[in-house]
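Dropping the structures in below, format is structure tokens.
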Structure P
Amino acid sequence: MRKRRRNVLVIDGHPDADMARLGHAMAAAYRAGAEAGGHEVRTVTLATLDIAPLGSRAEWETGEAPRAIGALQQDLLWADHLVILFPLWLGDMPGLLKGLFEQLLRPGYAFAEQEGRLRPRLARRSARLIVTMGMPALIYRLWFGAHAVRLLRRNILGFVGIGPVRASLFGMIDRRGAARRALRRTAALGRRGR
């Protein structure tokens, strides 16, 4: 059986521009793995984008998107698989990443109203969330309900038609050997285009 080549868009959602951060290394590991697996990959690094947060509903609905957002919207249309990597901050994704989604998934682009109903416009795309955290991943899932994963899966990505959305949670990331294991597993996901 021949493996299907995928167009993969990697969103490196770590807001810190210090490229020594594990999140940036994981994005690079995923990309290297995906390219080794024969997939085509484009990467966007949140920390390098100049994107102001939205301040009103009117700005979201009718305001002009920043140039970087227009390019990212084209990349998302090109992709059939989306990978979003981010560190867990206060139980959720970093605020800059949430702001990116607000800018990116605007009405008319990500969804449209037809016959009084909202219709998602980004169907036939899958996604993988890769989340690092200081707590054990099992505790985050069971006790805290994996809030950021559920928010992205249902209220953000699912709302615009992206699914299935799978998640890889890397807990206790500061422990000895954890980063190395996370990099290895992330590269393996990339090779499979998952």
Structure Q
Amino acid sequence: MSQDMIPIDEAREQVALACRRLGLLHLAFAEVLVSQLGPAEGKKTVARAIKEYGRMIGEKKREVALERGMEPGPESFRALSDLPSLGMHGHIEEIEMEGEKRIRVHDCVMGKVWNDYGKGDLGRYYCLVDPASSMAFDPNHKLVHIKALPDGDPCCELVMRPSTERDKAEFAADDTDWSIIEGEQ
């Protein structure tokens, strides 16, 4: 075997290590903000920071799509995934339920970390990156969680849905409580 190659299981574990660290980094920042600003303002600030993080991801993804001649929309958003295909989770399955294409993510590494620390509720704010990045990519759609491991569900389940005018206003506003974005399902 070439020195430049590592076994797939080792690669998977290396990505999982990075994801665990990222999950802890999010948790540390969120805990400090909540501690310094109080629960209400701290959580609102965490959500706003995640919205900005998602905006940055979505805008870059949109730029890539346009460079490749792709129209921003649900299919191109999914086709341009910028997440690791291994190590971040156990496995992903696509299902059809209630007339919608849904994605089930099993064994999310970051969700497990947050739950192991007893902080699934605070870790869950990180998941708001999905509606934020999808709306920055295509304001007419948002990727929302129907289920989430940090909420106590057995897996994460995501679906792309049309965004409402309220969603668009919340996304555009500087002083927003981004944590409400998944509430209107």
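Laboratory data are not the source of any read-out in this text; all were calculated from the coordinates shown. In this text the structure is predicted, and so the values were computed from the model without any measurement. Cβ atoms are built from the backbone, for glycine too; each structure is taken alone.
Some points to look at:
- Mean count of other Cβ atoms within 10 Å over residues 48-55 - structure with the largest value, from P, Q: Q
- Identity of the structure behind -10000 (criterion: helix-only ellipticity at 222 nm (-39500 (n - 2.57) for each DSSP H run of 4 or more, over all residues; to 500), calculated), options P, Q: P
- Winner on relative contact order in percent (Cα under 8 Å, 6 or more apart) once structures P, Q are ranked, highest first: P
- For -0.61, -1.07 (log10 I(q)/I(0) by the Debye sum over Cα atoms at q = 0.13, 0.23 Å⁻¹, for residues 16-95 alone, calculated) the corresponding structure among P, Q: Q
- Origin of the value 1.00, where FRET efficiency 1/(1 + (r/R0)^6) of positions 8 and 32 (r between Cβ atoms, R0 = 35 Å, to 0.05) was derived from one of P, Q: P
- Calculating FRET efficiency 1/(1 + (r/R0)^6) of positions 56 and 72 (r between Cβ atoms, R0 = 25 Å, to 0.05) for structures P, Q picks out Q as the one with the greatest value.
- For volume of the Cα convex hull per residue in Å³, for residues 88-135 alone computed as 104, the structure of P, Q it came from: P
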